[in-house]
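Every number in this text was worked out from the coordinates using simple rules, so none of it is lab data. As the structure is a computational prediction, the values presented were derived from the model and not from experiment. Cβ atoms are built from the backbone, for glycine too; each structure is taken alone.
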Structure P
């Protein structure tokens, strides 16, 4: 009986998703699994290496390979591949679509390999360029780690293409689980290799994780009919369309990634730069968790629908606003929870012996600053895909470029003129993120002829008010219980304190949004009430995903 129940549940997850909310929940479930493994990975790193310069050097060494991946591959996948490949499938041109996908993957691997060889040969030069404040020993270590991580990125490219193919068929579970097991591979590398190779263990873990990422998706890709055949048919219509659509997105990603690299540069000029980068990266990782969980998941699920509705303005606007409201409803309480409970959260997740109290406090304060822009970072995923669905990749490029320059300028002023720390760099990032969202939303509103704002603004107002009261419901219990009831030097008491405060705040949020008649509250309450029929409930959501033929 349990085996049959498990098999039925697995079959449901492996099916094509039929509407945005159900697809988003599948993605969220896999993202939660991935983030749990990611947090275990992060905690293992600080438990073994502490908030040390060596760990900071490793984290910095992953930035250049990620920069390459983003500009060579991610631009094509995020803005162009899925719409063009889906068009082949909808027209029953599967064979042509597979040739198109194989050509794009072949080209991506070839370009990445050539640039990677150059980067590996001159790794020390590029490492010094990115982190000029690091010592010569740290630069040499960063260069060697970078060479190892590049190997993993090559596998990661293949896995990312397989994910895009499966998502085009509205399969979201396997790509999500495969991405989660990428983190498991890094964990395996850390646990098994660190006694022998030290800080090189997580770098080799990246290679192991990327290999698992590919291997997990191959059976499902074969099942839908896709097989990779190395080819370079540049004159295909689909390839030309991808190049036309992707170049603004690629430049946009490149600008953002340059901003990320310059952030490493700015941190390298702080006192004790390796340690400061660990604190900055770990705070950003926590803040980015709800962005990926809700922002990226809902935007990823909505993108195929928005792409198919680009010639149906009414449906497009309705789908966009519904997804916008769902995202805001989910992300706001988590953002305020991280803002108020910043120190307990950091202590619980990163509180290993070598992660000292000063690092905990500074990480918590940096997290609080990042949390102010979590809503904007999440919504930018959706707004950007709104533009991409309308075949406009230039507007996000221009706005992203402007706000990245603003972020770099504010960060540089804070470091060089006001002698700031990682908190001021985080503040520059948050200000730029909020500005990026506001400008993009205003321009998308104009592009679609104006969203119906009355009901939308009322709903956003209700969610905002509920969030403010949630903040008080989180703050009061934690202050009272911390001083009067619990000795939070003990982990079990800290867990109880954080759990009670979180439960009080989230319960109030759910009650207030139900009281205010927020539509999303009714959807989630009904789902929780009838958990056994969750797929049926989500299946009744308004936005359906047209299935490929």
Structure Q
């Protein structure tokens, strides 16, 4: 492709609303343009990147045995009402009516539609297993769209759904999809990590997320450097501390702590460390209060607590005063008639500090078994760096990640509600087992940039760069030698099957260099009169600190080998 026949629209500065590096660089490089909140036009340069991601995803999904189809983006409300998600999904579901006032939605996902396909088309166990996939535009009405295509309302997704005669078959396809996803992200040239995850609103049993590792990632990942263990922090288990609780040595007493309500304030006031404090949180579940105890330096994991209590919420200030007799900041378990549950880390604490259930006061020297009953200990905190790994093979480390893929064992959550059944070998009707496998195709582009950039711009991996090679001729309009050499090299690279961009604009070299670096083209060849006199051209990889001269006669083979590597 020649720049004179393509469309390049780079910017020197990104709009002020662009927060993440990927958002700024995608705008500056002319990959996307904003239409409205959370809605973006993929410009020609960006669309080339998006299509390259799609190609890798499609090739690996086809190789896995999955079958491509394409479902409607607009879906009838009846299917969502049948599954029970029409009301449950909430405001993110964009609802609309047709001219006959019938209810529809713009699909954020396609579990209902594909299950309807299966229940209509699959009759016998002989047709199973099946794994259908599509690459399609989705819409979720995010309450706060931000970060460009990282959290847009409209996005491109690969979603796949498998159907099985039994759970063993589902597990086998789940393993195949896990391996397929690993191959996809390896081919895309990304540093990634699969992690055990919560099933969330999609539902089901087993679940794994695939994260591109980046400091800007929204998700915290707990992993063990000495083993294969990895899990999203919201799911990672905090194991019981080693050792037993020591007997208390301090006298139990009440201390005035005027104005000190937070862990930091109480620690400073009493001259103790946060890990010797017990933090008390009052929550309500089915109109029943529960007092939740955490070590002072630990954070509540709301998802874990939900798995213990069910649907819960934090108590209001009025409820705190009614049940505990004091304002928030001074509540504690001693003398409380509210049911108490404590995190596992609290189980080994002795002589700890907690609220006194009296405004402006805290207790110190508190011990289980002496000053209050021993509560039930559960896991409902976030793990932290240095915690023991749940697999017993080392200590946990924490890194940040951007979720770009998620696979689920749905089991019969949707097939049962929509009555997707088949006849087994004995002619008996059975409900199909289901799996679900999603990849955020457009999100991968932003995640790749978050992981691959420098102060000059994007550093795309070869597999998804809009062009693999940029030819930059110096003074092409003025020099016949340069023009002929550049055109010849361009033709040979095209003949070799290379995706190459010839910058034939009448621009200063600095402008052309800056644009190619900003856009992130991995390999650059500079053709100039001085080098040609010695039979040389200049090569520089996007991540190389300096350029080097190579013989022009070897340029094609050199680039083919460099790109293959």
Structure R
């Protein structure tokens, strides 16, 4: 299918460091809106100038309190003050520690100890649990409430308000105390610890420097056709490096306007209201949106007409004629009507979904990243998309494949300014993931074509090794399963049978919104699901057949960035 180019954007500015990124954006965009967000059921706004001013105020306050070089944790949902805190810490000599707000209380103190955090900034979503957190830790010397509950006293003297801290810094700067402004940024020094998913016993602390984060933000800007006309909706959690680097650092560098989604359940409503032209999502969001689109099409008995229109559209696109707005405008109106690009990463995604969205007029720019690479490694570019690839390596990043003998695939290796310093307090784990000549071992398996496009086939640690020695990657099978509208989600695992052989087992969750399951008993639903897996098997070589099927009626447990926690699937 011939590709039609997206918006031709203005060339992005290149940031020297993260302070320069904020300053040059304030200089260029001034009182232009950076964030629109909902607080206390009221819509509020935050400008580029406010980010620059508040970052300096907060940074100077941290110097005044003797906290400028400390490890400072931040937890909660996306909020302008969360982003301002991030910048104030990393640009003043401190180390930011973004933690998942859903970490269990029993584990949280372990994360504080592991990362050596001494201060915790937190948003409104933490207000209900903050007293319990405070009671359980002596490590945290100061708690800073970004949105404290009105009329509710703080648990103890360690607490203070974010607004008071900003006011303190403003007074300090007015009095001529400018340590924050004059701090010389060391590009090679650790400025962030990003905890990989897991408990304190399994999590690693990825050490990122200003060079890592600045390189990743710049490469993100250079890869996308985005500029100060770009409008985004922030959906993913801010501790997620993909969201922070690409959705905030890079977006601020180009002058984008960002609407902060206030709840997952409000996402579609907010898309329709804010009318973004670009979104950043993980595959599970995209899969859910795709299934809802087709469910609505079928509900209106329009599937045959839409399928016909898609065939006509393909022919027209091959001739360079783009009438997708006319053909599919009603579908794209669900996202506000302006959406042209979705940048997607974090997990495998079906090429069928990418193709369907392209037919509708929305280009899915599938990419590949890993926290250890801050995180962007490769991405499809507007006008240069390969539907089944994660694109080509980004600026200042090299990729090569450590091919296994007699195999067409191998481990993906990365080298570049975006690659982490190492794992915090874990020299052994750091040594394990770097080759002798400095390439980072991603643990992902794939290959590259002659044009430099990267293809992911699976995750090294998830591979199922069959009794005959053949390797099967569950991600490939899960992608096939995701195309079936009866299946909401799936996990494929290798199980040992009574004979001691490894058998491929599909654990599937039915999509109960499907009309297939109307008025059906559990036994009937299970039979339909097993038939669905058998249909998928027909398209696969025999050694990849899922010979066992387990049906569950509860969704899999997920991270806050909507990734299935595979290690919890038994």
Which structure, out of P, Q, R, was helix-only ellipticity at 222 nm (-39500 (n - 2.57) for each DSSP H run of 4 or more, over all residues; to 500) derived from, given a value of -27500? P
One of P, Q, R was used to compute Rg/Rh (Cα atoms, Kirkwood Rh), and the result was 1.07. Which label is that? Q
Just checking, which of P, Q, R has the largest value of relative contact order in percent (Cα under 8 Å, 6 or more apart)? P
Ranked by volume of the Cα convex hull per residue in Å³, for residues 209-512 alone, which of P, Q, R sits at the highest value? Q
So FRET efficiency 1/(1 + (r/R0)^6) of positions 169 and 241 (r between Cβ atoms, R0 = 30 Å, to 0.05), computed for just one structure, reads 0.65; which one of P, Q, R is that? R
Matching task: 24, 17, 13 is the computed value of semi-axes √(5λ) of the Cα gyration tensor in Å, for residues 49-192 alone. Pick the structure from P, Q, R. R
